[in-house]
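Read through the structures below before going on.
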Structure I
């Protein structure tokens, strides 16, 4: 998030109206709903986690135990189990839609 001076970005009439409510303070103006990016879309976190989860699922299918995957990825067994279950459901849905 970057600081902007109201004098530089707002029309004078709007700046004057805002000064009736707040002066010399910082104001956060959120993006419009349709302009907001989803979690992890901008910085690539979503793709990194998807790739990690796909790898975990493939290793599980190849015979790695939940405990081995827990140790490899520093995640709890419950987290690994959820990743495997969700990946299995997604893969099965993809196969059924073909």
Structure II
């Protein structure tokens, strides 16, 4: 297992970031759904726990960043850069209205 600890600046005001957070999680589910077996939203919808075979990750956001923290197989750790790009693109599309 490897530790995943990402912080990605979202560049959005707090209201927009909150509106877009669920969109990004939905997009991740559509793209990586075969790997994501469990999705558990926090009551305030500011974080979500994602789990699957061999991984547990909590994704959350605040006024400045989106965070992904958890334990993942080492092979997933190798995809940290593409994960950053995916989240960045999803946020950019949503902030442009796409």
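All of the numbers you see were taken from the coordinates with simple rules; none came from a lab. Computed from a predicted structure; not experimentally measured. Cβ atoms are built from the backbone, for glycine too; each structure is taken alone.
From which structure (I, II) was relative contact order in percent (Cα under 8 Å, 6 or more apart) calculated, if the value obtained is 38? Walk me through the intermediate numbers first.
Numbers: I: 17; II: 38.
Attributed to the structure labelled II.
Given a value of 49, 17, 10 for semi-axes √(5λ) of the Cα gyration tensor in Å, point me to the structure among I, II it was derived from.
I
I, II: which one has mean count of other Cβ atoms within 10 Å over residues 27-34, as calculated, at 13.1? Walk me through the intermediate numbers first.
Working: I: 6.6; II: 13.1.
Source structure for this number: II.
Assign the value 9.5, calculated as mean count of other Cβ atoms within 10 Å over residues 3-10, to the correct structure from I, II.
Computing mean count of other Cβ atoms within 10 Å over residues 3-10 on every structure in I, II gives 9.5 only for I.
To test your reading of the models, identify which of I, II gives -18000 for helix-only ellipticity at 222 nm (-39500 (n - 2.57) for each DSSP H run of 4 or more, over all residues; to 500) when calculated. Provide the component values of the computation, followed by the final result.
Details: I: -18000; II: -12500.
Structure I accounts for this read-out.
Give the label, chosen from I, II, of the structure having the highest value of distance in nm of label points 7 Å out along Cα→Cβ at positions 11 and 59. Please list the in-between numbers first.
On the way: I: 5.7; II: 1.9.
Once distance in nm of label points 7 Å out along Cα→Cβ at positions 11 and 59 is tallied for I, II, the winner is I.
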